[in-house]
Structure P
Amino acid sequence: MEPSGEGEGRRRRKRETIWSLPFAILMAVNLFQSMAAFMTNTTLPVLADAMGANAAMVGVMVSSFTVSSLLIRPFAGPAFDSFSRKALLLASQATIAFSLFLYGVVDSFGLLIAVRLLHGVGIGCSGPLAMSLVSEYLPASKFASGISIYALAQSFAQVVGPAAGLYLVGAVGFSASYSLASASVLAAMVGVLFIREPARERLPYQLKPSRMFAREAVGKAAVLMLLSASFSCMGSYVVLYGYERGVVQMGLFFVVYSLCLLVTRPVLGNLADRLGTPRVLLMGIAFFAASYIALSQADDLGGFLLAAVIGSAGFGCCGPLLQSLALASVPIERRGAASNTAFTGLDLGMLWGPLVGGGVVEMLAGPLGSQAAAYSAMWLIMLVPIAAALAFVLHWGLKRRRRG
């Protein structure tokens, strides 16, 4: 018979691991769903461009899904803490899969925006639901690193998704490419069926602000909004910018960016658990800003890949850390509202970022003499919201120091 102290130590170590079967399944779900997302996010601007859309119209199309995503959140937020998160996640993934299929059959820019709005309904529910489910399996001592490792599935998806999307569009066309993306989300739905949802207190469904959003997570959502506004411009315009610079192998940008995330996300997540998330966030924001300066100067493949390496320690790491802060700020039964709040900030940034970025490119293309020069200036202008996010995080650090 083992000593009671030794047995307790083993049980404590077991409880404090992030790894469990549900966690691994949710990572796989995140992988397949993210792969489809990155395939479409990279190729939809190319599809819109082929339909004759200019940069500003591309920005409208890319951002339109956040309109429906934001509109659904006040009604979905209370549902996340009142009903089965597993059932709601399945329903949201079915909506996403159907939307992806429709992308391949639309034949006008107006219909493309309509499908994008439907897509936003699914996205508006799926991300917060999956994140709140994951949080229920993580020990408090490894919360930041657990969320960061969970987000590694997105890194694998970023390695495959954008490059595969661009390749498939060239090889088999838009319709077949989006059908494959839809199939990958359906595969993710199969994984969700094997998750046993933990027992928790289910709050009554009420449409009131305290149930829709978590006040404790608003500050984290504001920083997410500022950073995602800048980051969304990279997803929307970096491929078109590369083409303007004469770089045709832009799929490699996403491959290098994502491979580097496999190192930076676990390392920075572990540092956050040991040193405190605000300190590590400052480091991540600095890398994020440096990557946009590098993008503004990139004129060949090497310059773009340098920006990808630097940027891997930027928003790709700041996003999961901010989400972990939001989730940890409330008890388990309110994590649906906290996740909803964080993702609302993310969506708000995704909404206005591409609109501002596209407008800047259209406004500056004439005075600067070329689209490439206008894109270069746009990356520098997008340093403004990054600087505002830095100010927020510095404020958190000062408040913590005063309390200490």
Structure Q
Amino acid sequence: MSRPIDVAVLGSTGSIGTQTLEVVEAEPDRFRIVALGANSSVDLLAEQALRHRPQVVAVASPEAGAQLRGRLPSGTELVVGEGALVDAVDSSCQVVVNGVVGFAGLDVTLAVLHAGKRLALANKESLIAGGPVVQRAWQTPGAELVPVDSEHAAVHQCLRANDVAERVDRVVLTASGGPFRGRTRAELVDVTIDDALAHPTWSMGPKITVDSSTLMNKGLEVIEAHELFGIDYDRIEVVVHPQSIVHSMVTYTDGSTIAQLSNPDMRLPIAYALAYPDRVATAFGPLDWAAVGPLEFGPPDLEAFPCLGLAYDAGRAGQTAPAWLNAANEVAVAAFLASEIAWIDIPDVCKGVLERHDGASADSVEAVIDADRRARHVARQMIERRT
């Protein structure tokens, strides 16, 4: 039997992190946890460490680090502080799952790629905001990037079916439509936080669930698809597919479309990224074809959900424009979840911030960080004026 693959899970206490550990537990002879990392979730992180006995546990919050001391198994090193998650990349891991939420995941993405390791990327924001610098880091010998988003994992698998890149006509990303599918803009004025968090098919953290409700999540995935696969924006299409069975498709120049289908289960794309280029033996989200029923597809409503169009605009503008949009969205979603603005205000804030983008180049990490900082400042100013 071959040696287990050593895995680091950063953002281990979030939705992606906990499901990654379920995949590892399903195939203990195949994978081994050597590092865990989180921001501040002490109790769950301690529990995970006791169960998996990693070499390293990293926590960003000094307060959480103080609470963790004495609660870790013998032989597990505790790393604490702002750069703790990046330090955890230096463990013996072969694969790093970046499940950190938001722009904060950029440092982890760059550290993994610069170390020449495989990055199982669930943190789309780092690739979106820092696309040019991530692309350069991706050129490091040995570096691999396998997407964990269900849509991009689907595209990744579809592209494996035909290695003639110039024969790709378009990539089709599917969107569930979220909890507000079919509503008009006028009907969305008074939606509540609970309404936005009631996703019909996926169980995710609050930020990404709100993004799904505005279709910003799909817009960010359009930018991510451009960065991952080098597909022009005019050849990336979004269709609404409420059943969430077809996770994405690739259409070739001869008219053939290849799709990846399964029940909605994030453990499948996680397992795909961990085992690539192989596959795991455990089935996640298998379909009972006799019970699947009809599959529906339709165009997104860009008037009711303008965030999708804003993402195309930012992607086509390039450089630091996606970083500005991502930062504005993170600030706006946080304000919505804090009851400072209405759901309907989220795209308005994002649009206002993007209109003030200064056209700066994304030619360094510092430039991307500065773009993120300035966009957040503009977003907060706009929110304060509204409140």
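Please treat every number below as a calculation from the coordinates, not as lab data. Note that the coordinates shown come from a computational prediction; the quantities given were computed from them, not determined experimentally. Cβ atoms are built from the backbone, for glycine too; each structure is taken alone.
Computing helix-only ellipticity at 222 nm (-39500 (n - 2.57) for each DSSP H run of 4 or more, over all residues; to 500) gives -28000 for which of P, Q? Before the final figure, lay out the partial values.
Working: P: -28000; Q: -12500.
Only one of P, Q returns -28000 for helix-only ellipticity at 222 nm (-39500 (n - 2.57) for each DSSP H run of 4 or more, over all residues; to 500), namely P.
Where does the value 26 come from, among P, Q, when relative contact order in percent (Cα under 8 Å, 6 or more apart) is the thing being computed? Walk me through the intermediate numbers first.
Numbers: P: 26; Q: 15.
Of the options listed, only P reproduces it.
Match the computed value 18.1 of mean count of other Cβ atoms within 10 Å over residues 164-171 to one of the structures P, Q, and report its label.
Details: P: 18.1; Q: 14.0.
Answer by label: P.
Can you say which of P, Q returns 16.9 when mean count of other Cβ atoms within 10 Å over residues 20-27 is computed? Intermediate values should be presented prior to the final figure.
Working: P: 16.9; Q: 20.0.
Value 16.9 for mean count of other Cβ atoms within 10 Å over residues 20-27 corresponds to P out of P, Q.
Identify which of structures P, Q gives the largest calculated value of distance in nm of label points 7 Å out along Cα→Cβ at positions 132 and 284.
Numbers: P: 2.2; Q: 3.5.
The structure with the largest value is Q.
Which structure, out of P, Q, was distance in nm of label points 7 Å out along Cα→Cβ at positions 300 and 372 calculated from, if the result is 2.3?
On the way: P: 1.2; Q: 2.3.
That value comes from structure Q.
Determine which structure produced the value 2.3 for distance in nm of label points 7 Å out along Cα→Cβ at positions 44 and 228, calculated from the coordinates; the candidates are P, Q.
Values: P: 1.3; Q: 2.3.
Matching structure: Q.
Please state which of the structures P, Q yields 51, 34, 20 when Cα extents along the principal axes in Å, for residues 212-355 alone is computed from it. Kindly include the intermediate steps, with their values, before the conclusion.
On the way: P: 51, 34, 20; Q: 46, 36, 31.
So the calculation was done on P.
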